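Every number in this text was worked out from the coordinates using simple rules, so none of it is lab data. Since the model is a prediction, treat every value here as computed from it, not as a measurement. Cβ atoms are built from the backbone, for glycine too; each structure is taken alone.
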Structure 1
Amino acid sequence: LFKKYPADFEPGSNFNYSNSGYSILGYIIEKVTKKQYEQVVRERILQPLNMTNSGFDFTHLNSQGKAKGYFATADHKLIPAPIVDSTIAYAAGSLYSTVNDLYKWERAIYTNKIVSAESWKAIFTPLKRKYGYGWTIDSTHGRLTTAHSGGIEGFTSYLLRFPQEELVVILMDNTSGTNLTKISRSLAAIVLKEPYEMPGPKKEIKVPDAILKQYVGQYRIAPSFSIEIIVRDNRIFAKATNQEEFEIFAEKENRFFLKINDATIEFVNDATGNVTELILSQNGRQAKGKKLK
């Protein structure tokens, strides 16, 4: 499906999270083991760790405990998310689980039951942009952390580990767009007795039209993905490639938030005061877009 598309950059020269890359890894697993990817995961991870509430094909799962997914609207209403074929994500996703099962899997990292200590060391060694083999390696509250997030229509998940403290925060939410990264870090701060902020509604501020117009333009995040900023009637809107146009609201003169999800857009100026790029933050990830025009 993605073979015909150009690469965003020369392989090995940069890093960007890629679902397509994980699909290729799943294909490699099948070629090496001569088994289906899902079967390999069951035999080597789910069954040895007794993860009985984890598996594939969530769409057709028959369980009383099965969650329903929702989208949160700007006025804080919940709309049922469309049912999608959960197997489409293949090795880039498609796995359903529970907090208890994910805890079993996280604890197994310390026992070397699934893979060797040498393999875990390689997995948690950052290569480019604080990313190892499937994990973001960073620091939170001055402590080493490893983390990964997941999301599909109507569902969001996040797992944050503090390996030196053997602390883990696992969050699963049946709405799209929730910033679980911020929540997980706040929960960890409580346990670690670090400062944290209590959640509260964001406060809108009024930004002069002259300043808003400085942000108008096209910002390229990747060769095939950009965000257009539009200003109309002293209101500002963002439109991503092949997506609807959404109004964004100022919380600072250069920082805006969406009401439909927990995403923010921050504009960056150079030394002369010209707007040069934006930073999109969503689901614990940041993406920079250079201003083209």
Structure 2
Amino acid sequence: MNSNKRAQIDLSNVEPPRRLARRLGNLFLTNAVPAAEAGRLFRDAEASGSAHMDRLATLGSRRADDLARHRDVLRKMNRNRHWPGQYIVQAPLWNHKEQKEEQGDIVMWLPHEILYCLDAKARNPSNLRKLEVLQEQERQFLDVAASSLQVGSEDLMLVGIWGDGTPLNRDRSQVAEVLSMNILSCETRSDTRFPLCILQKHLMVKNQTWNLILEVISWSFRFAAAGVFPRCRHDGSPWHASDGYRAGKQGSACPRAVLGQVRGDWAFFKQVLYLPA
């Protein structure tokens, strides 16, 4: 992605006093400018009288070189964000150096938490449940699911997941396996996907790593269908220390949604769904 495309971020829905702070922050978050330059921009903007720059303009001021560091800017930019926290699970991974299988951490996003955040922040939540954008078979599936769950079709979101590989280098010798989600009942269904898990292919253990990932995703979708936050982790164990947000939400209501579509490349279908190549 080139720098010109990175900068084309629509901020028209952000109130004018906050727009400059958001735009400068996006320049850093999209790697258009390094942290040190972002720090200088924040300070210059505050010095010129721009609003909402005070918390950003102080970055790096306590350092001997007076320069903002990448880690500090990233932490500050990610404060008070409305996206859910990472869900960390232990999964079988392949250690190439030792040539053996071992347990390691995988970072994921949970579908029911993403849907909760989208629904809570949407100006018009009904835009996530537009029945008229569904294809005929999708609408039929949603109606059957709604009847089974004893809710109205207009109260459910219909979502899909995608699994495909993304090359990490020119000769395609390294590939990242990406599992993402889109909302089929939303007008932007074709343009917006939310990553659920990203993992380099050479780290995955055949028939095991994907199974664990989909076990977690299935667990999350069951609670999305039920419309309630879970009371424990996917394996029945208590919440970890990093799950403070989830412990606070347990048992409370979340938006209801059902999985209506699974798409992917042939490698995904073969490795995950065991379909013939």
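Upon calculation of helix-only ellipticity at 222 nm (-39500 (n - 2.57) for each DSSP H run of 4 or more, over all residues; to 500) from the atomic coordinates, which of the structures 1, 2 produces -5000?
1
Which structure, out of 1, 2, was Rg and Dmax of the Cα atoms in Å, for residues 29-140 alone calculated from, if the result is 17.0, 50?
Answer for the origin of the read-out: 1.
To which of 1, 2 does the computed value 11.9 (mean count of other Cβ atoms within 10 Å over residues 189-196) belong?
1
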